[in-house]
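Q: The structures considered in this document are given below.
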Structure I
Amino acid sequence: MEINHLAVLAAAFSDLLVGALWFSPLLFYKKWLKATGLQEEQLKGSQGKIFGLTLLMALIISYNLAVFLGEEGTGAAWGATAGFLAGVWAAAALVIISLFERKPAAYVLINVGYFLVAFTLKGFIIGLWR
């Protein structure tokens, strides 16, 4: 098994990039904000802890995915497929939690979409950059 640590790092940082676009006013910010029940004032202030822990979790997820993609012969297509399938697991877990928390469908769909895109990109980067 071989893990490219730079690819894992790039895959982890891709979460921040996808999130910055996904949850921006260009895409789903206003709908996401409404679905969460948060107010813009609640989001202001220092984001260092949030982004730091987000990057740490993204690194853990990316290393975990890299272990599954560590076999010789893994390429971008299989990486993206495996990433998507891992995203399905994450999305299903979020749906279960959201059902019990009585979250609105918009909240679930926005976050599930993020997981599927982010995990697919992570797998693509890891599979491509072996």
Structure II
Amino acid sequence: MFEGLKLNKDLVEYQNQRLKQRVSDLSAEQKKDYYNLLTPALKDHDTYAVLNYVLVAGLHHFYLGKILRGAINLAILMTGISLILFTKYVFVGTLLIVFILITELLALFRSQVIVMNHNNQLSEDILDSISKD
């Protein structure tokens, strides 16, 4: 849940540089295959941040392919709203919404490193699959 806090920006940037070195060591044909697979799958940190900022409902998790996490986020938010609107548990509903807002605010501030880490993992998976061939 607190992915943004766990990631070390320097380590993620180091991994990114290491991956770039691995790509430079590929043959021309392998580079072509790598970029053909990677380019359409890359995610943009600005899009992630906008989805987080505008719709705190967890859509930014869906954007990165983290369906379960997005669904949990959305369920907690909807539960909080339902508790506020339809029950006498307004305080509990407010706490749920505040919890989601705080965790997603942290993700918003760390969106660049979160998306870079996602793209690094994607890149590494593609490199591993190309290296096996």
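Q: Once relative contact order in percent (Cα under 8 Å, 6 or more apart) is calculated for every structure in I, II, which label goes with the largest value?
A: If we compare relative contact order in percent (Cα under 8 Å, 6 or more apart) over I, II, the biggest value is for I.
Q: Let me ask something additional. The value 2.6 for distance in nm of label points 7 Å out along Cα→Cβ at positions 8 and 88 was derived from one model only; which of I, II is it? Working shown, then result.
A: On the way: I: 2.6; II: 5.2.
It traces back to I.
Q: Give the label, chosen from I, II, of the structure having the highest value of distance in nm of label points 7 Å out along Cα→Cβ at positions 32 and 64.
A: Max of distance in nm of label points 7 Å out along Cα→Cβ at positions 32 and 64: II.
Q: Given a value of 4.7 for distance in nm of label points 7 Å out along Cα→Cβ at positions 48 and 72, calculated from one of I, II, which structure does it belong to?
A: Details: I: 4.7; II: 1.8.
Working through the options, I get structure I.
Q: Another one. From which structure (I, II) was P(r) over Cα pairs in 10 Å bins from 0, in percent, for residues 24-79 alone calculated, if the value obtained is 18, 28, 28, 20, 6?
A: I
Read the figures in this text as sums done on the coordinates, not as results from a lab. Keep in mind the model is a prediction, meaning the values are calculated, not measured. Cβ atoms are built from the backbone, for glycine too; each structure is taken alone.
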